[in-house]
1. Match the computed value 16.7 of mean projected area of the Cα convex hull in nm² to one of the structures I, II, and report its label.
2. State the single structure among I, II that was used to calculate relative contact order in percent (Cα under 8 Å, 6 or more apart), giving 10.
3. Match the computed value -18500 of helix-only ellipticity at 222 nm (-39500 (n - 2.57) for each DSSP H run of 4 or more, over all residues; to 500) to one of the structures I, II, and report its label.
4. Quick check: 7.4 is what I get for distance in nm of label points 7 Å out along Cα→Cβ at positions 18 and 218, calculated from one of I, II. Which structure matches?
Structure I
Amino acid sequence: MEYSTAKFEIELFTERVAKDFRETYINDTTFIGAGIETILNLKNISIVYKVINDGIEESDRVYGGLVTLPNSKQYVIVNTKYNTRIQYFTLAHELWHVIENQSYEIYDYRPGEAVEELSERAGDHFAATLMLNEHVVKSIYSQSIKNNMTLLDTIYYIADMSIMPYVSVRRRIDELIKIEDESPQIKKEFKFLSTWIEEDFIYKRTEILGYAHTYDAPKMFNYFQEYRNILNELVKSGEITEENASIKISPFENNVS
């Protein structure tokens, strides 16, 4: 199987899985948004929020990861160095890795060294498909254009409603809308915005608003609810003191913003 074909088939698969998730966990006529946290909890996947000091270059950035213990208990780690939009996208991306770990046959064809790249691309596509519902994106886009909103404002609008990164919204619009059929102005604007990275969207919006949007400003913090629950039980049973519990939980709950 050629890599391009494998990529296409994986994306079709991720779309089917994302659709199943939406039908199971949420009304299919809205965005999931912050509900992604609830979905992971319902699947017994614990979330660890942690500031991770990674690199500046894109290739050195660590948005999060999936940890599976020998007892099969799974934890998703999210780097709170990045803003809320990226955190929710990361949660959805890591949910894909939970699914693929349960479905090894997804990569049975083993296209050489492309497996890891396919896996990460699949995770991104799953996250975008899950969090940016096709019908809702198309509906909002259509209504926004009718109301003479610019493409940039439309991207900002959808990104706020879905709590998703701006670049993810732009790419999703590109997947779902035939830009070549749009007006010359929209085509021109899309061509211009297609070169923007996430920081460009944030910079421009901050310039427009005069302040950083709440979803764009990182709120760096550490939090691990499951560990706190365990320590509380140990305190209740008298196995450790409250002081010891505070010391143990401090690396996971100190506010660093």
Structure II
Amino acid sequence: MTCELLWPYVVEAENPSVNDYLDWSKKQDYCIYKLKFEQTFVYLQAIVNFRTGVRNNRPSLRNAARRIFAPIWSGRRHPIYRYIEVDYEGQLLRLHPEIRKIVELYSVISRSGYCNQHQGLDAILEEINKYLKALIPPVPSQRHWNIAARNCTKFIKFSDLACERRIAFIKETFENNKPSLPQPIPVTEQEEEAAMSEEKMSKAELLATINSLLASINISDRSKYHGLQQKNCNQLREILQSIRDLQDNQDEPEDESESETEN
């Protein structure tokens, strides 16, 4: 559409320039040309300006772009938008200058900390709502919503921590060819208490726990765990987690075979 607007001027002008084009465009009487010019250089530019004002937290640019669209609300049947626009402008005028500055500066925030990644509060709430919907079944009850809302922050932190661990695991794999075995991220209160208690365990307590669990795994797997006395506490914690993973893997086939025999 921009080419359609500029090309007639370029054909006519001997020395095209921006200011000359703006003067030329004001003299055009063709209604379709005027409509396309307004759509492209007024309203479309206002949308670009508004987005730039939000992302870079520039209140004056946001307000200027918002006011471009204000006449449309009065030109057509948009009573709700008319009231919103008038109430917003009226509130800003009545506010103390310092309060107004705070309101305008913090109506958008950057969750990442980067100055060019600000978002409106409604957009942030929509992202949180998507997180919540991912935690509930297709036909949720009020109980499902309560559980998701109360644990949403924990799951977001879980996802961030899991991504950090994945990056660390990839680095260790390529650099050392022997990545350490990370402890699972605790989700329930019981898991968190168990993780905290293991962190506080002495070497003797870790050895006693490992020896008590060795009897529950296959004999063929026990040979891998020797020389425990020479290991430090971090290595013993990794061994303890490895034995627990083996236990979980051994329990799954048994559960499947039991269900098959019952059927």
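1. Of the structures listed, the value fits I.
2. Checking each candidate, the match is II.
3. The correct label is I.
4. Working through the options, I get structure II.
Read-outs: derived from the displayed coordinates by stated rules, not from any lab. Since the model is a prediction, treat every value here as computed from it, not as a measurement. Cβ atoms are built from the backbone, for glycine too; each structure is taken alone.
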